[in-house]
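Each in structure tokens, the structures are laid out below.
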Structure I
Amino acid sequence: MPTKTEKLLALLNGQPVIPVLKIADIADAVPLARALARGGLPAIEITLRTAAALEAIRRVAGEVEEAIVGAGTILDRQQFKDAVSAGSKFIVSPGITRELMITADDSDVPFLPGAITPGEIMTARQAGLDFLKFFPAEQAGGAAFLKALASPIADVKFCPTGGVSVANAKDYLSLPNVVCVGGSWVAPDDLVRAGNWAQIEALAREAAGFRK
């Protein structure tokens, strides 16, 4: 039976950039997910930073067959359960807590918790979590910091987010301990508000070309 890390990696399926989305208008959820999938980025993270987030997850999960929707900014057990009930295929948190680890252990849905310090990373590793979110990436030391971790904690892989952009994504993706990056630049707020799905699709296609 595959581990949860293996299940999560299978869901992401070699996708170099995971769009991190903050959806304010529920009407944008489905066309945005479709545009990103057409551009080659079917796995998306909808953050629980807006009142529309759970319904956005529910609609994408129910209406966009080609999308793999996950939930981000999960802070506690109830949010984890609500996101899974809405149809999330994976769960992302900015940090790691005992409550979230217990909740994740009781769920079949893969969990991608955030960790920055060596102590946090080692705690996650001891709990069997060897694929982690590195957040906020740029503010925490960026690609140079992650490169320094690659030797002493070689068996832990990361998805850095926070300050990752088209300008520095390839720096992260060049590292041996980075699987993918998360970023919001593929779906800028102004293009979403304008409903410019064609331009978002083009940005997604460009990002999908940032192969490891």
Structure II
Amino acid sequence: MHILLMGPPGAGKGTQAANLVKAFSIPHISTGDMFRAAVAEGTELGKQAKACMDAGKLVPDEVTIGIVRERLAKDDCKKGFLLDGFPRTVEQARALKGIVEELGLPAVQALDIHVPKEDLVERAVGRRLCKKCGATYHVKFHPPKAEGVCDNDGEALCQRADDTEETMQSRLGVYEEQTKPLIDFYKAEGVYTAVDGRQPIEKVTEDLLKVLKG
């Protein structure tokens, strides 16, 4: 099962990625993981990526694509993988298509966890965190037993600095701008499916599995 999982910030992509990886026993591959592995292995492309990151520069497309090619050629990807964070542009999507064909793998299925912008903003703005134990709550959807206090250790809950309406609106605007061309690309390829991410977690997983198995 060769999956590209898409979804805006706050859509629950991390949770669903974990569920799909477990369901199919395939590796979860993120751009960050690939870069770190390539750097740790000391590959030529890893050295180039490290030089860019150390200088605070974006890793060029040709290096990123080369690292993706190396990672997807590994044995653990033969029966499937879940890609997260790549591709980010249509050029990268075309390159990924070429890599998959070159490796003789089935076409990647692009699954998009769709949640309307207003819902995502509400999710983020209402999120609360316990700094001590890491537990997360939501003032509306998953409130603590006592307002503003962690159920586990009684610590005061806090709001992350980027969980504000203004920040979320900005992040979502950038995401939509970057992602729309990708959605159009995968629709034209006939491998794009959007799933309603407003449903309970279990139902979203069920819908994703139905697409992949159907």
FRET efficiency 1/(1 + (r/R0)^6) of positions 84 and 196 (r between Cβ atoms, R0 = 35 Å, to 0.05) derived as 0.95 - corresponding label from I, II: II
Hey, helix-only ellipticity at 222 nm (-39500 (n - 2.57) for each DSSP H run of 4 or more, over all residues; to 500) derived from one of I, II reads -16000; which structure? II
One of I, II was used to compute relative contact order in percent (Cα under 8 Å, 6 or more apart), and the answer was 23. Which one was it? I
Suppose you compute P(r) over Cα pairs in 10 Å bins from 0, in percent for every structure in I, II: which one lands on 8, 28, 33, 23, 8, 0? II
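Quick note: the coordinates plus some simple rules give every number you see, no bench work behind them. Keep in mind it's a predicted model, so treat the numbers as computed, not measured. Cβ atoms are built from the backbone, for glycine too; each structure is taken alone.
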